[in-house]
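Structures follow.
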Structure P
Amino acid sequence: MSDLKSAVIGLGAMGKSHARVYSNINNANLVAVCDIEQKTAKAIGDKYNTNYYTNYKDMLKKENIGAVSVCVPTKFHQGVAIDAIRNKANVLVEKPIAVTIAGAKKIIREADKNKVKLMVGHIERFNPVVIELKKRIERNELGKIYKIHCVRLSPFPKRIVDVGVIVDLAIHEIDILRYLLNSKIKRVYAETAQRIHSAHEDLLIGILRFENNVLGVINANWLTPKKVREITVTGEKGMFVANYLLQELNFYENGFVRKNVDYNSGFMGVIEGTMKKIKIENEEPLKNELNAFIRAILENKQPTVTGKDGLSALYIAQKFIDSSKKNKVVTL
């Protein structure tokens with residue numbers, strides 16, 4: 001396979017990381033970067049010995065780009081992604097796919113029309129701890145799942161002014177819940193607050209009911225002076241606790257099941273059992289994500305996280321917002 005010419009549009013914190021990873025992975029050749037701030041664009045271009053631009057349209061015209069990461073603020077995702085797609089570039093657009101459902105659908109239609117790959121940057125899908133957790137759930141190591149509780153807390157990000165904590169932060173957990181459970185969501189309810197953000201909510205407690213009757217809880221905010229990224233999955237046979245940041249996975253067994261006390265008769269109890277640390281080979285999720293994007297292009301495969309996946313996560317995020325505004329449960 002030949003190297004694919006790659007580029008990055010938008011060189012904020014995430015865009016800089018995309019440029020770094022593209023410059024170091026196989027089958028990708030970072031040929032250009034772009035940011036409206038010339039100082040930033042030049043600094044990153046010089047750092048990775050690649051061309052730099054302040055106008056992404058000029059970059060798309062002058063460079064023969066096969067893969068581009070769109071890392072601009074969310075409100076610009078639709079316009080920039082569609083321009084790149086119309087230039088026949090395969091696009092990875094950072095999450096959320098767009099601000100609105102209509103915008104997301106337009107991006108997906110353009111990708112289909114121009115026959116290019118569209119991937120959405122739901123990076124936690126590529127976190128080794130999530131991948132391992134998914135495998136163990138699929139092997140029925142928990143038995144029947146009762147509840148998944150997600151905690152995603154952060155200090156306040158001054159750079160994010162165009163969307164609130166639901167669309168920017170909690171959307172990670174919406175996507176992971178759908179990914180782990182592979183079940184449709186039938187209703188949601190949200191309580192939110194706006195404490196610091198000038199225009200949007202910065203605190204969410206969200207509840208989801210899935211068709212398989214599992215309950216999901218999302219606790220997300222931009223008000224905590226420490227990053228927390230954890231997910232707890234509780235089921236018949238015990239509980240998995242995963243730490244996204246440390247890439248640690250622990251299993252707390254239900255000792256009742258281990259003793260096999262009337263388990264097969266349908267009667268269940270819960271008693272404290274042993275805790276097992278599960279070995280995880282640490283890897284950078286972004287590197288895994290961009291490698292998957294490049295492989296999807298070169299091997300002509302469906303991306304791991306499709307435009308429709310991004311649309312589905314955004315749809316649920318918008319329903320959370322609706323629920324909060326209307327102060328009621330929203331049935332899907």
Structure Q
Amino acid sequence: MGFFDKLKAGLTRTKQQIFDRFDELVEKADAPEQRTRQVDVDTIEALEEILIGADIGVAATERIVTSVRDRSREGQSLRDLVKREIRQIFDTVTRPAAANGQPPHVTLIVGVNGTGKTTTIGKLANLMKKEGRTPLVCAADTFRAAAVEQLEVWAGRAGVDIVRAKEGSDPAAVVFDAIQSGKARGRDPILVDTAGRLHTRVNLMNELEKIRRVAGRAAEGAPHEVLLVLDATVGQNGLQQAKEFTQVAGVTGIVLTKLDGTAKGGVAVAIAHDLKLPIRYVGVGEGIDDLIPFSPQEYVDALFQEKW
């Protein structure tokens with residue numbers, strides 16, 4: 001199954017439970033006799049309800065609805081208008097420039113417990129290995145032995161090396177050792193699993209800041225990327241987590257997991273609109289191959305495609 005087909009499958013619940021209603025709305029609004037008329041109030045209210053229900057968020061919904069409301073005798077399709085606005089929202093996201101400096105490329109993976117962070121690292125390592133790279137996984141979550149064991153299982157599935165330390169070791173020291181080991185073994189990139197932190201736990205967030213400082217001493221410009229793992233089923237609640245992590249950890253991108261398990265897949269639009277952060281990958285299943293690069297164009301096409 002190709003990436004687009006996997007994305008479509010992952011968005012099935014969102015499409016069926018929410019946007020089937022959108023299809024009905026479009027059928028009415030885009031009838032030939034309606035195309036040259038201003039969109040009526042009932043249609044605007046129904047569209048607003050659908051978008052909010054899909055967790056697209058209040059701010060992004062207001063932008064989309066305003067654009068639709070302003071359509072007056074232009075003959076544009078309601079479907080095309082909504083798709084255009086969402087594409088433009090994704091276009092406003094600034095993608096970080098490619099990291100400079102010598103390899104290895106160091107990526108911190110951050111997020112709260114339960115988002116699928118550890119499994120995401122295993123899947124990401126697998127994806128990168130298939131691209132011809134040689135990832136090294138660093139188990140910097142030294143507070144939970146189960147987390148290290150779980151990461152070892154996923155590293156084994158992906159067929160990549162892992163650096164770990166004794167339970168209770170200083171996470172920053174483990175990261176330093178992993179970067180040095182990566183240099184010695186010629187591994188690139190280095191994927192660092194950090195402890196799942198509640199964004200309200202100031203002391204743990206300070207520790208994450210320490211990891212960043214130590215990584216910078218071990219490799220020029222490190223960490224070169226900080227990916228925040230968000231659970232799509234949490235929806236809008238994940239946006240506050242993202243804001244807090246961005247302030248402390250300098251998040252450069254999002255991994256949106258469990259997209260296949262929710263009818264609120266529209267949260268991807270809210271992330272782009274509210275946070276201006278790129279979604280780098282999405283999780284669309286439990287298998288090791290079920291993490292795929294995110295394409296805004298394919299996302300919009302999959303969500304608003306008339307016939308599946």
Structure R
Amino acid sequence: MASLGEWEVSPAMQPKPADYSYDLVAALGAVVGLRVTVPDDAFTAETLGTERAGHGVLIRENGLVLTIGYLVTEADAVWLNLADGRVVQGHALAHDQESGFGLVQALAGLDLPPLPLGQSDAAQIGEPVVIGGVGGPQRSVAAQIVAKQEFAGYWEYVLDDAIYVAPAHPNWGGTALIGPSGELLGIGSLQLEQERAKGANERLNMIVPIDLLKPILDDLLSRGRRRTPPRPWLGLYATEFENRIVIVGLANRGPAQQADLRTGDIVLSVQGNEVTNLADFFRGLWSLGEAGVAVPLTIYRDGRMFDLHVTSADRAQFLRKPSLH
């Protein structure tokens with residue numbers, strides 16, 4: 001991901017304050033930059049890097065900032081970069097594995113108005129939105145919602161109703177999806193490509209809907225995680241190929257690696273139920289119980305089919321806990 005000084009938004013894509021019924025400049029003032037460092041020996045250092053940069057959104061006057069969780073997972077230092085040039089130290093409070101949200105607490109006053117939470121369920125396809133980056137309209141994108149549909153990520157992650165917007169923001173991680181009334185509808189997570197009938201592919205941003213935060217926010221603030229038992233986690237990376245689930249990577253020391261699953265293995269079923277897409281695979285895994293449950297898989301490898309039981313784990317137990325400096 002580009003650092004905060006290395007990306008630009010084309011003037012043609014920038015939102016114009018006069019086009020909006022709310023104070024666009026004030027709303028974008030709630031977007032801050034994040035710079036994060038992670039120890040070299042952290043569990044996610046190899047996959048996510050030890051230096052991360054992106055955005056966050058002030059959602060409470062006390063300095064509570066909402067971002068995308070992969071930016072702050074296992075962080076040992078967090079700095080908030082404000083549009084006016086100020087730099088404020090922060091503390092990573094929580095990362096929710098199921099939604100993908102992360103929370104940061106500013107350790108000094110930001111003196112900025114927070115962005116109110118909207119209702120992502122009510123957002124409509126075709127609705128005009130702004131993808132807000134730190135730095136105001138010049139670092140933001142005027143976009144529209146092009147889809148609301150399921151998203152399955154190769155890292156054991158599923159959203160039932162992700163929001164897709166276009167055109168895409170060039171530095172999407174932790175951006176604010178701002179709705180027509182100036183409310184926060186979601187947080188930027190990924191950039192994807194969508195095939196067009198003719199011409200070049202269109203780039204989209206996948207947004208985590210804000211409604212997923214509301215039921216768990218109090219738990220994240222008080223406990224650092226949601227109150228419900230953790231889901232079972234296998235520690236594998238998978239992709240779909242010709243209606244088959246193919247393992248393309250394994251988390252170091254994770255349950256799948258310990259059970260001798262291998263890159264290239266094909267997962268045919270979970271507890272006897274055939275799986276042909278990532279969402280069904282992961283939901284089948286989670287339906288078996290909480291973290292620690294044994295997961296019966298049917299595997300195809302090198303021309304033979306066999307059954308294998310993987311003892312699942314709580315992903316959070318592999319991660320460094322936040323430390324306050």
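None of the figures in this text is laboratory data; all of them are computed from the coordinates on show. These numbers come from a predicted model, not from an experiment. Cβ atoms are built from the backbone, for glycine too; each structure is taken alone.
Laid out as a table, the results:
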item	result
Value 3, 12, 19, 22, 22, 14, 6, 2, 0, calculated as P(r) over Cα pairs in 5 Å bins from 0, in percent, for residues 63-142 alone, assigned to which of P, Q, R	R
Highest-scoring label, criterion being FRET efficiency 1/(1 + (r/R0)^6) of positions 23 and 183 (r between Cβ atoms, R0 = 35 Å, to 0.05), among P, Q, R	R
Origin of the value -14500, where helix-only ellipticity at 222 nm (-39500 (n - 2.57) for each DSSP H run of 4 or more, over all residues; to 500) was derived from one of P, Q, R	Q
